[in-house]
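Structures are listed in the sections that come next.
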Structure 1
């Protein structure tokens, strides 16, 4: 299949999906691809990243319904697995998805429409919670995506600053992949790192507001805290690699956490005004979630999710900043848990 855009560039879509020990998730995603209302053919590339519980049997059930390729490789992380998939893909425009996502039926039609109207070499779309998600998943989804918690950086019309696509829902041309070399071996953090290198290479990124995915995020509270702590640890590394992208807003979770503790201490000695200011902020969040979900339990858990997010991200960011600033070691030596070994493939 080929599409002719206004800039005379034809395009073939390839979905790139790494998977690690999650066959049930890949089934849900592949089922949603089967039901896309897009009328042309597209390719699906599944990359099994060293899984001990493989999705081979699940993928086989879709061979007659999708143009699908299935590859296995040793575990080298999601970034390298996406690169592997793009190297194997036959298309010239790649759509990268996480395995714990699934798609509304109009997803690919929305992307095709956006690219037809105004072609861009890299885009990102938003993620949201499906009505079938658990209350915990909906609460975490809010903390990860809301303007009041992240500034809309993961996909919002109210996003603060230039939009940075995320690999749970990201598209990039073959041209961009070849120019930048794709994702690095840091994880998490491989998404903004690639985006910054795309900008440096002279390409633009754009937000496609209607190309949304349902992002299930199969994590519990403990895993969510660990994830947020790693996000915080990664950001100072990215600021070192790409100093022109550093922002004062990255300090907000650390400052928020410290000021909240101070406000609680001040309230204990009779000065309530600082804590009342925080109470107003949390009230805004509570009622926004309540209006959206009509569920007080989700609204309450959203407050808990916001606290986990801010305290863990803030702690990770502060720890990483101090170590990078005062240590002579490279980030790979300071934080080996944030880096996968580089692939030996050519």
Structure 2
């Protein structure tokens, strides 16, 4: 279903192959040899397509789908229409993601060095790398094997990039050390000085920012996101974390493993996020806070105090979600009563 001008498709794959790949169970083992050629949404899928159901609000689409097969939770398989084979899985969306990656594998970068790229002789470039047009790579830079540097990217002196990384067009990197399989989308700026200065009536005095940005393996950082280097301690982005577009991360921030930071979030300096924290869009964090592992921050929340592990908060200033809902209900009743009294 994807536009072939932009996406290269693999396959076909049999249901048996897809079940083995994803750990799913076939509702009809006799259908293991059935071949599918593509993935598609429930409402668009045809007999040759694979789809998924993860949210019950789309159950009506599932009951009417023409998909040849569908990933679903075991308890929903009975609702499948005739002709649709179920691949049951406790996490259908994850199973679908694995299958979709098989149909549309990430293309490997072609080995290439653009003649317009400026590469310092003291840079160390690994095997099978792609260096795009107009890229600038400074002295002492180390780039691992099979990494891709996009057009007009700037990699300042002594930056270290691991293997299988993808550095998008116009990315700017300085004072950064990153692991393997890191993906930076176009326009990201990583490692510039943090917003640090001493306040004095005679004028502001800049505090030297002497730290780095340390990025773990398999991190993804969105377009036009900015991450400041540390003032002394490093700014740290943990393994597997996903950071959306247009996020600002201040100096000395420490983000744990497998966090999700959604678009337009701002995290002030020296705040610490534990592992598996999730922040909604446009959430804002004051500095020097500690956010416990597994905490969930609703969109547009203003975080002004520490949050315990597993805490779920909402609002500005943020409070526990249940408290926020009660407060909202109370204010709604007060507003309604006031309106009735005035009429």
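Taking relative contact order in percent (Cα under 8 Å, 6 or more apart) for each of 1, 2, which is largest?
1
Which structure, out of 1, 2, was helix-only ellipticity at 222 nm (-39500 (n - 2.57) for each DSSP H run of 4 or more, over all residues; to 500) derived from, given a value of -15000?
1
Quick check: 19.6 is what I get for mean count of other Cβ atoms within 10 Å over residues 23-30, calculated from one of 1, 2. Which structure matches?
1
With Rg and Dmax of the Cα atoms in Å, for residues 111-198 alone coming out at 12.3, 48, pick the structure among 1, 2 it was computed from.
Only structure 2 yields this read-out.
Cα extents along the principal axes in Å computed as 70, 52, 44: which structure among 1, 2?
It was calculated from structure 1.
Read the figures in this text as sums done on the coordinates, not as results from a lab. Since the model is a prediction, treat every value here as computed from it, not as a measurement. Cβ atoms are built from the backbone, for glycine too; each structure is taken alone.
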